[in-house]
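Pasting the structures here.
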Structure 1
Amino acid sequence: MPDKLEPIADQNKNRLRVYIALSLVWMVVIFAFSHQAYSGRITEAYLGEAANVPVRKLGHVTEFGVLSLLYWKTLFYFLKVKGREMRPVLTIVCAFGAAFAYACLDEWHQAFVPGRSSSFYDVLVDSSGMIVAMILAYFYTRRSISIDREQARRQQSQA
């Protein structure tokens, strides 16, 4: 008789693969944006001087907020596939750390792109997006855990 958990394990492995792929694709998207020479001048021509910097910084916040969420979900499914207990805060800290490291690498890369500069200030801007995303992940995780516990209690009381 097949194990009832096999389809769930396969589903988790597939989700892990999807989140790894999405993380890699998003890293390539960030790299492509960072590799655009003189991009500040180009966006200023479209947006105007007043809107250029805020829109570009909002882009940083969004890019790295999404990346940290993708890392978080990747870690979440990695732990599920390995059969390990998820520790929400540790998972969030690891996802933040990985995204922060990529933000530092992104800024270092920009130092070699014509018309771009490297700034630790931009890493801090990127980090603000990561922080917001990880706060959302934390509350989502807390809610999911409390729902799972409530469902387990109901199942025990019905048995």
Structure 2
Amino acid sequence: MHPTIRAGFLLGACVAAWTLLMATTGLIKHPTLFYLFWLVIPIQVGILLWALRQSAPTAGYGRQVWAGVSISLLGSMLIFGFSVYFTTVVFPHYFQERIAMGRQLMALKGISPEQIEAAVRAQAPMQTPRASAMAGAIGTVLTGFLTSLIAAIWLRKK
């Protein structure tokens, strides 16, 4: 299997595994520990650095950036599919639970009920399986692009 494809599949699988770990341990519903989910970013950066180190002896700057973006594109497609599956089949009440948790956190901070309702309404368009999955996919591609731009400075054929 081509190293770029292998790394893309690894990226998608690792993000899916981390999501499942967060969900099965209950961390995804925890009001403060939910932010551990963002560890997907260092996971992605680590996978990209690993893959770009492998191709560094034979690839110049542009090719390394393209490899990193390609890995991220493939990973983002898998992440998108898994995210939709996760929020519709595995945890179909995910968004309702997240909204309830958000309401509780805002109430604990002393935010008025009117402000809470306004915030919930403002966030409503993103609280769907497709929108959330798309945000994750776009974030994966952008993170991969920025990481590759920087990493390829050092990890390339010179």
Structure 3
Amino acid sequence: MIKGGAKKWYVLYTKPRNELRAARSLDNMGIEVYVPTKTEVRQWSDRKKKIIIPLLPSMVLVHLLDKQMETVFEVSQVVRYLFENGKRASVSNQEILAMKSYLEDAPKLKLDDEKGLVVGDHVEVPLLQQSATVLSIKGKKCLAQLQKLGAVVSFQLE
């Protein structure tokens, strides 16, 4: 058995708009990192450009052993760990896999709207198996905020 326990996923806070830079630096150190992103087209006065946007602002997910916990602070963009109930917040492997799966299948994601959802309702997000609060509904498009990580997800209503 490995000393220091098994690897766990933890949430790191980074300096604002430094998520991808911090992830690159941590990856170069040999630490497994995951930053969920999406590609958006942004328009300036003279051009349009595709840019990569992190879905969890100022957050990076790292897969570490307990003995590696302090090494992340060698990266200047890392600020601190996210804490929940006085302990470092950890994320399960299933949640990470669900997030990756969700990002791959997001355009195909649908939720039945039998009972007529309204803003403020709590729903179970398909694929993620996580509870979320409905933020807005425009036609068949619904935006909801995940209660655990605070990320905003979108899906189609049927």
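What follows draws every value from the coordinates through simple rules; no lab data is involved. Please read these numbers as outputs of a predicted model, since none were measured by experiment.
Some observations on this one:
- For helix-only ellipticity at 222 nm (-39500 (n - 2.57) for each DSSP H run of 4 or more, over all residues; to 500) computed as -4500, the structure of 1, 2, 3 it came from: 3
- Comparison across structures 1, 2, 3 (criterion: relative contact order in percent (Cα under 8 Å, 6 or more apart)) gives the highest value for 2.
- For the set 1, 2, 3, ranking by volume of the Cα convex hull per residue in Å³, for residues 16-87 alone places 3 highest.
- Origin of the derived value 51, 46, 25 (Cα extents along the principal axes in Å; candidates 1, 2, 3): 3
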